[in-house]
Every structure is written in C-alpha cells, then in structure tokens.
Structure I
Amino acid sequence: EEGLLAYWRTALAGAPEEIALPLDRARPAEVDERGDSVEFTLPAATHRAAVQVARENGATLFMVLQSALAVLLSAHGAGHDLPIGTTLSGRGEPALEELPGLIANTVVLRTDTSGSPTFAELVARVRAVDLDAFDHGGLPFERLVDALAPQRSLSRHPLFQVALIHQNAPDRTHPFGPGTAEVELVETRAAKFDLTLAVVEEPGTYGLRAALNYRTALFDRPTVEALTARLTALLERLCAHPDLPVDHSPVLDVAETRRVLTASTGPEVVLPETTLVDLVREQVARTPGAEALRDGTRSWSYREFDTDADRLAGLLAEHDVRRGDTVAIALPRSAELVLAVHAVQRAGAAYLPLDPSQPAARITGQLQDGGAVLLITDPAVPLPEEAVDGLPVLDITADEVPRFTTVPDTP
C-alpha cells in the first residue's frame, strides 16, 4: 500500500482541488445530490472515427472520450489541469471473483490539455497517464483521500468533480436459477458528482448511447443539453482532424458563436473617420485646463500636453523624420513615452515600440523590418550597441529635447 500511496502523491501533487465549471448557480454550502440526466447519442460515424483514432494511437475508446471531454471542459474555462474520475473493477483478486454485488474502486485521471497539443498528442498523453493510474488503481479511494488530506469542503467532492464512465452493454437477459433475470435501467434522480458522462457501447454495433448526469443545484437542464450537443460535435471534429491542435476545433456552432459575439461586442456604431491626433486636439479645445496626463507627482493639462507634443514633433522634423517614416521608441513606462508616441504621430510617422530586455538580434531584426529612420531612447534603459548599428538616436534627456515640465496653467 505504501508504494501505491507514493505513486498517487506524486501523480496528484499540485492538482487543483476544484475546477471551474460553467455553473448556473453558486455552490450551496453543502452538497445537494439531487440530479438529473440528459440522454443523447453519439452517431455511428463519430463512433467509428473515435475507434479509428484510438487504434492508430494504441489507445482505447475510453481514452479518446476522456480526451474530448477534457477539451470541452478546458474550452469552458476549467483550465488545463483536469482531474477526471472513473471507476475500475475491483475484482482483480481471485478471492473476489465469486463474490456477488458491485465491487469497484474510484481512480483519478489527471488530464493535461496545456500547450495546444494536437488531438493525437493529447490522446497519447491521456494513454500514458491512464495506464499508470490503472496499474496503481488498487488503493481504495477513501484511503487515498485520507492520505492526501485535501482541503475538505462540504460543497464538493474531493479530488475531482467530473467523472467519465464507459461501459459495454450487458446482455439484456441472464439465467437466474430456474428462471430468467432481465436488465432494466432505473433512473435514480441523483448525482454523485457535479457532472458524470456515461457512455454505453453495444458490442457489434456502431453508435454510442450516452448520458450526462448533473447536479440540479448547480446546473439548469438547457446548460447541460448545450454541453452534450457541443461534445457531440466536438468529438466529430477532433476525430476528423486528429493532427490539428485541439484549440483549432471550435466548440461553439455558428449560431452560438454569433450570439456570443453579438452579446460581447454590443451594437455597431459608426465612428467618424478621424485620428488620435485630431481627437486629442479636439479635447484640448474643449477642456484645455483639465488634467490629461499624470506620472507620479508630475501632471500635464491638455494644453501643456499639446504644447510639449508639438515641440517634440517639431524636433523630429528637424531630424529629417517625414510623413510615412518609422520612428523606434525604447523608453520606460513614463510620461515621456506617452508624449513621444503622440509626437511621432503628429509628425506623420509610425512608431515602433522596442523592449530593451529583448536579445540584440531580435531588436536588430525589428529595426530592419520596420525600416526605422530614428530611435528615441533613454540612457537609463540603453539598447545593445550592436542592435542600433548606426541608426540616428535621439536621447530623450538631451538638452535639445523640450523639457517635459509643467507650468502653471489656467483654463
């Protein structure tokens, strides 16, 4: 048992104790296990494609379903580190083979969707994790929870909140003594976890029966119905293009995407064809004495900002900056940076921001690609000399540069 505990301590180290799900309501203070299920079907063509992806990657259908479920959860804001629970048969010991009743154990499958893997790569990740977990699945779940001692909460299940169950459909009838017993599905109206995806595979046929069980205290039925529709379409897309990054497969359909974009962008508004320079000058005319810029204890009114930006724009013209040129700017975050950007625009040029912390080769490439004719810089954050390579430089602290100091101003 110590070996199993050591494995699980390593496997679940740093795993999130709770993942973010698209809940309709906040969690109650204590778990409410009332539940419901949305039944749906994964079409035969999708089933075949999933089996093919599993075969090509040495995986199982369960692993492909787990991968698709993880992509769906990540796309809904659950993050990229996803503990998903499942059950294993507990009849590995010969002594239990003849024991009647359900004997199963719960294991946690930590699924990593980070780094924009292709679906095939994600299935390979899942396969490696699952095989290790199954090999170490003999530790009772209650013992694992006690050993890991996660922060207990009465509002959620420990270690995972989403489960995946894959079953092969049993024969409907079985001999039972002198008679026959028939299997019947019974709806319990309960939910042990926040979400449980159960998929039933009937041997010899294609098409999967599925149900997404949910806690009614957390989810409304339309939300779960939408999740099942998205999972169905997502699994089809992922299996059709397993060599594409998973985040290239849309989770929302066209209609849903349109609704989201409409809600997030608001109504379309026709804007006047104007420039930032014109907008600032219009504001100067409206409120010349209002504060336009603050940097620590230094402050500029709109009139002062306009004057200083014009002075610097004139200096740029003296340095042969013309309309359509590019001026590189390597300044720390400051009032001088804001004024330099506006001055370049007033000179009719484009500005190219540079990060002095970047490697010299990258800065050189940016300057060459941008066709910079001048560099505005500050000795406090110098660029590597080899990056500048003869480019004319304007030191923002030089005497020829207008002093960015405020003067008493009245409207």
Structure II
Amino acid sequence: MDLDARARELFDIGVKTADPAAGVTRAMGWAMDNPPGPGGRWQVIALGKAALAMTAAALDALPEEAQALVVTNPENAEAAPPRAGVTLIAGDHPVPGEGSERAGRAILECLQGCGPEDRVLALISGGGSALAVAPVEGLSLSDKAEVSRLLLGCGADITQMNLIRQQLSQLKGGGWLVASAAPVTGLILSDVPGDDLRVIASGPTVEPIGTRAEAAQLCRDLGIWEALPAPVQAHLETSGAEPALPAARNRLIGANGLSVAAMVSAGAEAAPFALDGDVADLAPQIVALLRDMPSGALVMGGETTVTIKGDGRGGRNQELALRVACAAEAAGIEGAWRFLSGGTDGRDGPTDAAGGLVGPGTCAAARSAGVDCDAALARNDSYHVLQAADALLMTGATGTNVADLAVLVKG
C-alpha cells in the first residue's frame, strides 16, 4: 500500500469509529429508563453535524408516535431522505445565518411546547453552536454573526469561544433546560478535546462554562472587545442573575479519543502530543517528529486554532498541512512521507475540503502552478495552494463530527 492510501485508510478508520448511529443505539436502553408520563410523548431534538444519523437510530428504538426536530448542516440536509415525523432544518456554519436563526426559533418553540409528562431526548453533536442561534433580548443575528467572525479569527480555542457564545444565547449553556417543562435526556457526541459536555455545541443541556463577567474579560484578553458590536458589550457588562437549571441526564456516546484508539489498533502509533494550539506553532513540532521517526505511522487527534491575518480561503486542517509541507521542505527532510490533517465532518472551515494530504513535492507542485506558498500563508489562503498542488483532502459530508484527526506516515 502506498503512503497516500495508508494515510487515507487510517483517517477513514477514525471517521468510521465515530459512527453516531451506533453510539445512540448503544445508549437508548439507558435513555428510555425514564419514559413519558400519562398522556406524554417522546420529543427528539437533534442538533449538530451528526444529527441525522443520531435521529434515525433514536427513532428506530422509540415508539412510532415519537416526533423529531433535526437541525444540521446544509450538506447533510440536502442529501437526507424524508422521514415521517421528522422536521428538518438546515442551519449555517461556521458563521450563523438566517437558517441558524430559523433553527433556533424552532428549537425554542418545540421545547416550550413540551409539558411535564413529555420527555425530551436531546441528540447533540459538534457544529451546533453556529447551526442554531437564539440571541438574548437586545441582540440581533448580525451581532451574533459578528461575534462568531471575531472569535474564529482571533485564535480563541473552542472552550473560550463557547464560554462567550453561551452568555449571548437563550439556547446555549443549559438553555434547553430552562425552556422545557419536560425532563431532558442528552446523548452527546464530542468534537472537543477533553470531552467537556459544557463545551460541545455550547452545552445546551448542561450548565454554562462561565459568567457574563468572565466572558467580558475574556473578550478583552483576546483583543476583540473594542471590535464587538455595542449591544454585545452592553449585555456582557450588565450583571444578571444566573437561572437555576433543572436536573438533566447526559451521556457521552463518542469522542475523538476513541477514533485515535481505533487508528492505533489498525497498526499506527499514537503521537506524543495532540492536535492543539495554533497551527503555526504545531507545524514545526510535527516536522521534528517526522525527522526523527522510523518508518511507520503516527496518529493524533484534537482541534487546533488559526490566527486570521488575511482574507484567503482555507481552514485549520488545510493550513496545518500546508505549514507542515513548507516547514519540511525548509528543513531539508528527505525520503518518502505524507501528512494528512482532516476534519471528521468532511468540512474544514468555509470550504468543500476536509483538509489536506501533503508530501515532499507539495510546495514544488504549487510553485510550478504559479502559486507562492509563503505569500498564500500570510493571507491564510491554504485552500488555493493545496488545490494547485492536488493536495486537498476531499471526503464529502461524513455525517459525524469528533473534531480533527491527523496521520503522519513515513516510508
């Protein structure tokens, strides 16, 4: 097997391990331990990039009268066959848009329509923070979208992003619990390092990460406070009582670490560090691994960040792959090797690529096509470099999301 095929094989094993339907199926006996009361019903609300598969598995186990509201990304929604009892809404990602606002209203109305004898089954997966939004009073969709753009460009990690998002939302940080008179049970597929349930999709069924005051200070620490819309500043600086949250039952059904473990079981070794931090800092560490490693494969998982300095096109996986290729060339790394970095959902940033698959000839191929790699990186335009070098990782929508996976293979 050649190195390209081996890298892709290991990545595909990791994605397959994150099968959301199998995770839901395993957990349904536990989820159904608390059935509806007299005259009550099951209401499924699924949010995230794995929502369709999670919903199908849940409805297969629930009584026929169960209803479902499903909010997912457009790529998955467009390919979904209709199913009786299911209302499907496509939100927007990574920056919330009108579809996200429509989805947020629908979720709130659905929750508010549930009574004490009903039971809400919340199926949560990554991407939910942007896919459904319901701004607090005084904020608009454009305010929320601008906050998302600022957070995506300043190098904030996912915990920092979602701490701030929670304080601007009626849905996040336990908002589903406040809106519903029915008990809520959550089955959650993790796309965040550490699997903190408060962070996944901004924690709609758990307590918030922090407070308004902490969110305001974090915005200042990240250097985005002055750029925030005035209504957002005003809201974060207004003290407010934190609502008491009803009890909820939550269970983790899948995570990035399980996918990495499956890749190791397929013959790879775990790298000595995770995908973490800014890609500009991580790429040299990966090249150092490459220089010293014997033949074989190293795998890692997690989620990196990118500091946006330009107006190019790309995503964190594409930029990491390109930076590894450039750094390896500059270091004079010889021999056969490949580095793959991809999003398990099949989409990296606002592009149609999952990430990048690079090797010794990637930068030379881009230059031959007339593309300056360094200039492109300076404006965060990794997509067009990798496209010119035929080094984009294209998978299509996968129907799952457990953050990112990377493979380093050496011949």
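Values quoted throughout were computed directly from the atomic coordinates according to the rules given, and no laboratory measurement underlies them. As the structure is a computational prediction, the values presented were derived from the model and not from experiment. Cβ atoms are built from the backbone, for glycine too; each structure is taken alone.
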Which of I, II yields 21.9 [mean count of other Cβ atoms within 10 Å over residues 65-72, calculated]: II
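Given that Kirkwood radius over Cα pairs in Å, derived from a single structure, equals 21.7, which label among I, II identifies that structure? Don't skip to the answer; put the middle values down first.
Numbers: I: 27.0; II: 21.7.
Source structure: II.
Suppose distance in nm of label points 7 Å out along Cα→Cβ at positions 201 and 345 works out to 1.1; of I, II, which structure was it derived from? All intermediate terms of the calculation are to be shown ahead of the outcome.
Details: I: 5.9; II: 1.1.
Going label by label, the one that fits is II.
Between I, II, which one scores greatest on mean count of other Cβ atoms within 10 Å over residues 25-32? Intermediate values should be presented prior to the final figure.
Details: I: 13.0; II: 16.1.
Answer by largest value of mean count of other Cβ atoms within 10 Å over residues 25-32: II.
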